[in-house]
1. A value of 1.03 was computed for Cα Rg over 2.2 N^0.38 Å; which of 1, 2 is the source structure?
2. Once distance in nm of label points 7 Å out along Cα→Cβ at positions 33 and 49 is calculated for every structure in 1, 2, which label goes with the largest value?
3. Kindly point out which one of 1, 2 the value -8000 was derived from, the read-out being helix-only ellipticity at 222 nm (-39500 (n - 2.57) for each DSSP H run of 4 or more, over all residues; to 500).
4. Determine which structure produced the value 0.70 for FRET efficiency 1/(1 + (r/R0)^6) of positions 81 and 161 (r between Cβ atoms, R0 = 25 Å, to 0.05), calculated from the coordinates; the candidates are 1, 2.
5. Output the label of whichever structure in 1, 2 has the greatest value of distance in nm of label points 7 Å out along Cα→Cβ at positions 65 and 89.
6. Comparing structures 1, 2 by Kirkwood radius over Cα pairs in Å, for residues 97-176 alone, which one has the largest value?
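Every read-out reported here was derived from the displayed coordinates using simple, explicitly stated rules and does not represent laboratory data. In this text the structure is predicted, and so the values were computed from the model without any measurement. Cβ atoms are built from the backbone, for glycine too; each structure is taken alone.
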Structure 1
Amino acid sequence: MEIKVIESNVKAFRFMLNGVDVSYANALRRAVINSVETFAIDKITFYENTSAMFDEYIAHRIGLVPIITPLKGYDEKDEILFTLEATGPKTVYSRDLVSSDKNVKVANENIPLIKLANEQKLRLEGKAVLGIALKHAKFQPGLATFEPKEEDKFEFYVESFGQMPPKEIINKACSKLIEGVKEIEKGAK
């Protein structure tokens, strides 16, 4: 197997993968999309909501805000608290979500969440947890596609939603594939 990097930046990673078949290329694509752990706000408690939107709609929008996921130091038991308190008239943005952990915060501060009219209030707490996209799409770290160039040659494109660099998404996806193969080997003995 041979990898040749075509493009690498904070948003996208493009590379040529030689010496594999289409099933391996597709397994890698699926691992990028479904198996990489990222933080997402999963549980929200509303203390006050006098806006025109139901709690469930707001919770869904907040859950889809990408959260920066540090590469080390966290596991599935960790919960990071986010708070939001706002009074209208104003547009509430993702930057208004205040994290209890300086390393885990919103990846994009300019995502509009809701527009509050005069004297409308919103006060809530949300808990970010680690998860994978097989559980819910809000945990998906990015997009991955590949294009066959020859029989055993594929051009991959990975785009990050901001939780982590795209190169790290590929590394974590490869680690998940290796873990899966080891589990299969254990079961076959």
Structure 2
Amino acid sequence: MNEVIRHLLEKRTIRHYKEEQIKEDDLKWILQAGLYASTAGGRQSPVMLVCQNKETNERLGRINRAFFGHANSDGIHFVSQAQKSIADDDSIKSGFYGAPTVITLFAPRNWLYGVHDCTSAAVNMTLAAWSLGIGSCYVSRAEETFESELGKKLMQEAGIEPHYTARVCLCLGYPDGEPGTAKPRKEGRVKVVL
């Protein structure tokens, strides 16, 4: 099995991070992987905002968490025993799980494929991160998070144009604890038409 496929099969979502900040060279490679992601029409629409400020990430993570609601409200139980999520545990106060680095991907608000472009970039970055020994967690509710006063302020400070909207947040950091094992794959999800 080649290295790319091995990383695809072994990668796990990480929600517990060491406080240690990720290395600058590793961050550069992760961002490069995102910049080279496929985008609709080759438009390269995603803009990435990197935040490595602990206090800011905590504040944004709490805003993000508030938009989720209560754990188990939709019947989800134990997304991961090893890496519990806000869907499992109301005591987790940040939707960013204390990650030392959070990258938010933005796309033009009216670009039909903005969500897809940002997701493509985020997936590339999660795989690059895993190959470098860095854990990641893809987090939704980015748009709501960056419609907050703090989010708007950060966008303005970073020079992100107001017609862009946040689509995806990506938490990054060195894993703390066991990543857990893959759940068995559900049968019958591949259909073939000849």
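1. 2
2. Top value of distance in nm of label points 7 Å out along Cα→Cβ at positions 33 and 49, among 1, 2, belongs to structure 1.
3. 1
4. On the way: 1: 0.70; 2: 0.05.
Value 0.70 for FRET efficiency 1/(1 + (r/R0)^6) of positions 81 and 161 (r between Cβ atoms, R0 = 25 Å, to 0.05) corresponds to 1 out of 1, 2.
5. Details: 1: 2.3; 2: 1.1.
Going through 1, 2 one by one, distance in nm of label points 7 Å out along Cα→Cβ at positions 65 and 89 is largest in 1.
6. On the way: 1: 16.0; 2: 13.1.
For this comparison of Kirkwood radius over Cα pairs in Å, for residues 97-176 alone, the top structure is 1.
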